[in-house]
Structure 1
Amino acid sequence: MGYIISTVNMKGGVGKTTLTVNLATCLAKNHQKKVLVVDLDAQISATLSMMAPQEFAQLRKKRKTISYLIEKHIRPKSRSNLTIEDIICPNICGFSGLELLPGDLELYDEYLVSQTLHQSALDKEIDDFAQVWNQFERLLISSILAPIQDKYDFILLDCAPGYNLLTRSGIAASDYYLLPARPEPLSLVGIQLLERRIAKLKESHLEKDPVNLNLLGIIFILSGGTLIGRYYNQVMRRVKSDFSPEQLFDNSIPMDINVAKAVDSFTPVVLDSPNSAGSKAFVKLTQEFLSKITNR
């Protein structure tokens, strides 16, 4: 079965989507891996980094986004007959090994989730609502991916910033997580918060359905301006004091305007500007990624 890997940080704007789509593309293009990108963020950044808005609009009109798979788990009696195989988009960016499970602007209704789980607790005569919620959280994303997990080498989850239901469920379903960060103090806070949250998530599922999740590595995506010179060494020293060398990627992604331009082309930078500094960095990072997976 393929590895499920979350890209996650409590802080937004640290390069989660950029990392996810370019790593996935390099794995498919340069290493002939079969890769699925799953967009779990309502901002649909991963989706729009791999297809044009017009194409996404057509998919959404046909109900071919992950939100309809989530709805089936919230309301099993819903009329939707679509399966995950129907919704996955193959041959993304022209590569047979690169596929996408598109996100949606409205992923789920929080009130409906709470109402459904409350009713489930009543039906099963369970007094502890947290037990029902934890089970739903633990199984939502893993259940959606279960029918197709063995078809891929890697399934990369682009998680939303913060710590909402889908981010928690995505983390709980994962074998590993990648932690992109910028070399600035607030990004360090995001790392610390995430580590605490993951520790609590593991604790909440410890007895009945443990979460077997490990940090594959922290990846620095550099910002520009004076922040690098002023804070980079300070932040790196603090990170190195909290994590082992094995939990840090040697390769980082430099500040490169081509990365931003590629977003406007709805294409990963490794395809849009393959000779740019950013693209070459992603190629090296992907090699290190595979080495870490092999060593684990």
Structure 2
Amino acid sequence: MERSDFGAAVRHLRESTDPVVVGLPAGRRRVPGLRREELGELAGMSADYVRRLEQGRSHPSAGVVRAIARALRAGRADYERLSALAGYAAADGQVPTDLGPGATRLLERFSDTPMIVTDAAMNLVAVNSAFLALEHWDLPGERWDWNVAWRIFCSPFEAFQQSPADAAMQETIQVAQLRAALLRYPADASLAALVDELRSRSRRFDTLWRAPRPVAAYESAATFTQSDGDSVTLVGNLIALPGDDLAAVMLTAAPGSRDAARLVEVVGAAESRAVVRVGQSGPG
């Protein structure tokens, strides 16, 4: 297959995709479908890279193919065709857990900002040393203890406190993420087992699973208490990393606040390791 074949297929799908279907306003458009800038934003890449792909001047990774297919809401047949044109087998339905270069760079470049990276099933994949400095999550764990949703609904941390509103938003986010993951990876037995276990163990999760609420914003605040008894309140923002189907949670304090000053103290005492990979790759 020629690179131009893949590029032509991407362009055809882009130009034949209804903007409304992918969550964009319809409006008046000079050309049909999506603009390159819109596809790039939805897929987590630049418009210039989309242009190079369509012109056959760049070869995509398997993650990029998945990101484009997801951004365009492509059906299974179109996704399999894109994969074949790019020289890959279509994904087998398992949640990817590899920490890609993009996620690694994000953790490294924001070394003074507490951050975690999870896979689509909300399993912890990696953290940075600033996050470890919060003394929030002991890395050694058993079975589901590596999963963010499990810790929220079934095994909460004592040193992690949220207001009722923020706790409700956090729960809504976790359910939305897991529902989306199960749709994308219906063949992943570990993911299905996790959802079944959550529904069995947590009445709150089961209620939200059966009647999910819309996510108003992918952020919530929490107070972290350290071993010296002091605490810091941070806002966590969920950032999608589409190419590898990962997500990062970045924790920040209000500029100029007491919490910002406390965060500087806490992170300043952290070890020098920028990225710490979690040894357990899945929930099972």
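Using relative contact order in percent (Cα under 8 Å, 6 or more apart) for the comparison, can you identify which of 1, 2 gives the largest number?
Values: 1: 26; 2: 22.
Structure 1 comes out on top.
Once FRET efficiency 1/(1 + (r/R0)^6) of positions 128 and 200 (r between Cβ atoms, R0 = 30 Å, to 0.05) is calculated for all of 1, 2, which comes out largest? Display every interim value, and only then the final one.
Working: 1: 0.95; 2: 0.35.
Going through 1, 2 one by one, FRET efficiency 1/(1 + (r/R0)^6) of positions 128 and 200 (r between Cβ atoms, R0 = 30 Å, to 0.05) is largest in 1.
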Ranking 1, 2 by distance in nm of label points 7 Å out along Cα→Cβ at positions 32 and 48, the structure that comes out highest: 1
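Which one of 1, 2 has distance in nm of label points 7 Å out along Cα→Cβ at positions 88 and 144, as calculated from the coordinates, equal to 1.4?
Details: 1: 1.4; 2: 3.1.
Of the options listed, only 1 reproduces it.
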At a computed 6, 28, 36, 21, 7, 1, 0 (P(r) over Cα pairs in 10 Å bins from 0, in percent), which of 1, 2: 1
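When mean projected area of the Cα convex hull in nm², for residues 184-239 alone is computed for each of 1, 2, which one produces 6.3? Before the final figure, lay out the partial values.
On the way: 1: 4.3; 2: 6.3.
Computed on structure 2.
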Source structure (of 1, 2) for semi-axes √(5λ) of the Cα gyration tensor in Å, for residues 96-247 alone, computed value 23, 20, 15: 2
For helix-only ellipticity at 222 nm (-39500 (n - 2.57) for each DSSP H run of 4 or more, over all residues; to 500) computed as -15500, the structure of 1, 2 it came from: 1
Among 1, 2, structure where distance in nm of label points 7 Å out along Cα→Cβ at positions 64 and 192 as derived comes to 3.4: 2
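Rule-based calculations on the coordinates, nothing more; no lab input. Please read all numbers here as calculations on a predicted model, not as lab measurements. Cβ atoms are built from the backbone, for glycine too; each structure is taken alone.
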